[in-house]
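Visitor: So, here's a batch of structures to check.
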Structure P
Amino acid sequence: MSLDWLGPCMFVVAFGLIFSGYPVAFALGGTALIFAFIGVATGFFDWALMNAFPERVFGIMSNYVLLAVPFFIFMGTMLEKSKLAEDLLTTIGALFGSLRGGLALAVVFVGALLAAATGVVGASVVAMGLISLPVMLRYGYSQELSAGVITASGTLGQIIPPSVVLIVLADQLSVSVGDLFVGAAAPGMLLAGLFALYVVGVAFFKPRSAPALPPEARPTKGLFRRVCLVMIPPLVLILLVLGSIFAGVATPTEAGALGAVGAMILAALNRRLSWKAVQGAMQETTRLTAMVLFLLIGSTAFALVFRGLYGDIWIGDLLTNLPGGKWGLLVVAMITIFILGFFIDFFEIAFIILPLLVPAARILEIDMIWFGVIIAMNLQTSFLTPPFGFSLFYLRGVAPPEMPTSAIYRGVVPFIVIQLVGLGLVICFPELVTWFLED
């Protein structure tokens, strides 16, 4: 009797449970247990393999790289809860306000800064939606441009270091976090530059969609001092965190700890370090970190049983024998990840799909750093794409009732095109990722 059906069937059952709305960690763990019992009952699975499960869970809990995740989440949420992100948006908005499209340019600029400071897409989109969207609409910006630039700039947290996404990707791809940060820096800046270029184009060709702020709304007194006080400290913190990683002085975990402490110091210097802010940051950090760990444990159980049923061999043969070789795998991987990005969170994709793709990618000699960057950019595009993009739901949750959902959908379309252009450039010119890493 053939056992070939067990591996594919296990895969289908797991995704069926996930798409039914069942918690992903328990869907994976439960599917693993069910198929382990089926495998034992039919004689196709050795239960002794499950003895390795506690050891693997201990390996997850002692993973030094993953320790960076709560540090960077705390750093970003601390900056948000202490209102330092709000100060950045209002100050840069005032600085660029005299230009047509200046508020939208400020959103792109601050989106890049928040991406480097928070690395969490939801936090960036919600913060900019709450602060910038009412101001942009009040001063005559079109609903489409306002929604598009906020959602697109918020997703830069996927690709601009020190993104939590990149830390998890590095762990799953078994590459250096620092190298992935270096490789993602240029594509991230490229996307931010393309967003800004589009805003300039809209302001030039459709000035009524992106007007300059009226003189009474542009405070000039003490603006230079305010810009210095608001911008320089977060920039110094970001440069210290990333610079210590790029220079090899600190590991990502050590740099994350520095960032967490630095965010608290900045909040204290601005007299914003309250127990409420610290408690809120700690709760958000605990929630996200616990989710990541439960997903990892569930996916570890799933992977252990899946391999015990020889499902990894089935997947490996399928992916390495696709027409087109390396490019065939890339096409299938990108389409699969893009579609899944509509329905399930990045962490779930990272812990379920990547372990299946990485062995085949290594066999086909795909550069893992480049592979990680295009996956992050692909997910970034997926998070923007109607009707299921996560960023659209984040903005819909904070947008005023008079802004129709259709305006949000129309607004993101040009930015999706820009994302696809950026992704295409990185795929066609891997040097955008790899030349920083060349000796």
Structure Q
Amino acid sequence: MGYLSNILFLIIFSFGIFYFAQNVKKIIRRIKLGREVNRTDQPNKRWQNMLRVAFGQSKMVARPIPAILHGIVYVGFVIINLELLEIIIDGIFGTHRILSFMGVFYDVLIASFEILAFLVIVAVVIFWIRRNVTKIKRFTNAEMTEWSKNDANYILYFEIVLMSLFLLMNASDYWLQQHDVADYKSVGSFPISQYLSPIFNGFEGHVVQIFERTFWWLHIIGILIFLNYLYYSKHLHIILAFPNTYFADLNPHGQFDNLASVTNEVKLMLDPSADPFAAPASDATPAKFGASDVMDLNWVQLLNAYTCTECGRCTSSCPANQTGKKLSPRKIMMDTRDRLEEVGKNMEMNKGVFVDDGKMLLNHYITAEELWACTSCNACVEECPISISPLSIIMDMRRYLVMEQSAAPQPVNAMMSNIENNGAPWPFNQMDRLNWKDEN
């Protein structure tokens, strides 16, 4: 019977990891649909950025209360899952608490796991209250569909259930140790679950063993389900926050990239020795200026879309959104991810080839009104706790509207015409710029 249990565990565990690996491959394939961009420069600075922002949670502290709560859940997630190592070994080899040979250190580990598990439950309950009772405004914006709201709650329920199963597993184990049942030796320290163990009083030892094994199985299966649910959830940032912060743009937030083709053309115009009739290099002009669909964005922008946790900090700090404009930086990221998923499924159904579906990211998901509402102030970029840049997507789509469709708003077109004709954004020539001083 023991061997059958080990084999069953190995099958379930292997299937869970295999399915997770398939989802990871799917994400990588879809991110690679984006244009190439070099983010391998300054590796030391990139590692520092990842350690500070992703591991150190440095940008969370701007809002202390959620920062503390998130810190508890984050530390709990990282540390408590160390116990997975023991569960996996026990499951494969049929042992029980195989790491208990570490003695006092093991006691400290189990005790810290339990305290963290309890704190995680408390933090998650507070998060649930903030979302569902106090209803903080940034969690109720128009782009937060029923699925988005439910998804956030599903994650909270998952975390409560997993932490509860962990504590109940330990509580039943502690009861079995205290009653000297079977091979349950007195190991570990249980500062929280020892107070839960009395719920098993009145049961026979073999029944409590069934409880302990049931909690153990449900805990590991729950973790595997949670791991594979991440792909469909906003909580992909648990994994992707680390590469996302590593590959983040290290340039100052106010610095925009220039198109090489335009830069070269301007240099030729300023070079008196250049031949204006010379044929441009074959790679001098891109196939398309800017972006109208996800394939026109670069792969880091697509990684950003998958990494977004929909926390809404970007939108709550956006001055355009605060004044009632339709722009929501969070919606920009959510729409980009939704369109990328749609394109990915299209290609999967057509053997890796995209078949035109009559849709684009522009207009079908993100409107020109949203794009032109942006003031390019970088508040959303500054606010994001994991270095996502909605602004870079907005600017690329604006570039497409202006350079491919000549579809800029009238004031912008007037300004560009004035710059072209007068060398200034004002509607009068350079010779008349100082006439205002003679008006008195």
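We did not get these values from a lab; they are worked out from the coordinates using the rules stated. Every value quoted in this text rests on a predicted model; they were computed, and no experiment measured them. Cβ atoms are built from the backbone, for glycine too; each structure is taken alone.
Visitor: semi-axes √(5λ) of the Cα gyration tensor in Å computed as 55, 24, 19: which structure among P, Q?
Guide: Label of the originating structure: Q.
Visitor: When you work out mean count of other Cβ atoms within 10 Å over residues 163-170 for each of the structures P, Q, which one comes out largest? All intermediate terms of the calculation are to be shown ahead of the outcome.
Guide: Numbers: P: 25.6; Q: 22.9.
Evaluating mean count of other Cβ atoms within 10 Å over residues 163-170 on every structure, the highest lands on P.
Visitor: From P, Q, which structure was helix-only ellipticity at 222 nm (-39500 (n - 2.57) for each DSSP H run of 4 or more, over all residues; to 500) = -25000 calculated on?
Guide: Traced to structure P.
Visitor: A follow-up question, please. Compute percent of Cα pairs over 15 Å apart, for residues 147-186 alone for each of P, Q and report the one that scores greatest.
Guide: Ranking P, Q on percent of Cα pairs over 15 Å apart, for residues 147-186 alone, first place is Q.
Visitor: Taking 0.90 as the value of FRET efficiency 1/(1 + (r/R0)^6) of positions 243 and 267 (r between Cβ atoms, R0 = 30 Å, to 0.05) derived from one of the structures shown (P, Q), identify that structure.
Guide: Computing FRET efficiency 1/(1 + (r/R0)^6) of positions 243 and 267 (r between Cβ atoms, R0 = 30 Å, to 0.05) on every structure in P, Q gives 0.90 only for P.
Visitor: Suppose you compute relative contact order in percent (Cα under 8 Å, 6 or more apart) for every structure in P, Q: which one lands on 27?
Guide: Attributed to the structure labelled P.
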